[in-house]
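Readers should treat all values here as calculations from the given coordinates under stated rules, not as data from a laboratory. Computed from a predicted structure; not experimentally measured. Cβ atoms are built from the backbone, for glycine too; each structure is taken alone.
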Structure 1
Amino acid sequence: MHISINAVSSFKGSGFKAKPKKPDTVVVLGSAKSSNAIMDYMQMCSDVTKAIVLSGNNVLHGCGKYGIMGSTYKSALENSTKDRAGKPRQNLAIIKNPLYGDEDLENCVIKGVASSEAERIEMFLGAADKILIFPGGATTIQEIVTLIAENNHTPISQRKKIVLIGKDYFDGLIKQYDKLYESGLLNDKPENLFTVANSEEEILGLLN
């Protein structure tokens, strides 16, 4: 059916509204332990999470109480809108069964339960519109290399935006991917598989 320009314009003021944009889900990953070495990153993470939530988008994380995960959780909880039951709509988590033991299950919305860390990474990937990875330990490195490997084997138009926060912290990992590319062992340049940011302004600019 053809609709003329005049017919379309007649919708104005008649209650016809454009469909609102679906909120993005931003996965935030990083250390579940507090450390003096990452205090600045914890504050940055808290500020970035606040900006994401206040813009109407969702934050999805691993539900930990401490470190980067704790900063994410607390900031999302404090700034989220609440549903009728008082649950924070934008403070989302995927947990692993059995639990690691440092989770806070009370004030977030559990979106999935994985039986292994590998399965949880796949669940994060499936739910994510964008992925932020702050400094962390062995599990964070596992998450990073799995997610970047997925982008390496995914068509460009379907890749997830992955942002590593902390050029100095991830310097060795960045150099390793450069070496892989120089050796002909990556399908694309590292900068096409992930991005590196050092400040809140850079992070938020990459999320827009």
Structure 2
Amino acid sequence: MKPDELELTNEQKELLYLISRLTDHTNCPDTWIKETPLQALMFHAIRKGLFNDYDYAPISSSFLGQGRKFVNISKEGEDDLGDLRELGLLETIRLSSTKHDYITGYRPTNESVKQLSQLDNEVKSRIDSLFICPKCNEPNFDLVIDVGKSSFLMKCKSCSHNEDIPLIEPEDVSYSTKAYFFKTLGKHKTMREDNK
């Protein structure tokens, strides 16, 4: 299927635009967005009401060269990354760090240019809203990574407003349970035979 004949979901469009915005693929074609910062922004976007069909859950994952941690990851987002790659709209690079961890990077392909040019302003403005400071309304709200503290935050360059992204903090979720027993575990009359 040709890239101009593709029917992408709203989430796939938002994800493709987010990656293109982070990599500036038209002006600097050699930039990539690493997987962990992308996951942090996707998690942040879900919590802000974007990517409506995405959810997230803590999953044990290699994290910033510091071993394994529980990271809030969207499986739907990961699936869409794979779909966009299969459709030829994203390419990946896989590198090994000095600590022998693997790092995956993403960037749009040349074939994605037509898809990106056809995006409506609503999709673009939804993603662009992530980078507008809620305090001063300036478009200088960028992702900052503190590797030493294993933390991600959005920080405004204009007014220094911060918002934490609790990527490695599992949330408490209320739930209720009910005991369930299979019928075969219920009370049954048993017959006993004596062999005398």
With helix-only ellipticity at 222 nm (-39500 (n - 2.57) for each DSSP H run of 4 or more, over all residues; to 500) coming out at -12000, pick the structure among 1, 2 it was computed from. 1
Supply the structure label, taken from 1, 2, corresponding to FRET efficiency 1/(1 + (r/R0)^6) of positions 95 and 135 (r between Cβ atoms, R0 = 41 Å, to 0.05) with the calculated value 1.00. 1
Compute mean count of other Cβ atoms within 10 Å over residues 127-134 for each of 1, 2 and report the one that scores greatest. 1
Value 22.8, 94, calculated as Rg and Dmax of the Cα atoms in Å from one of 1, 2, is from structure 2
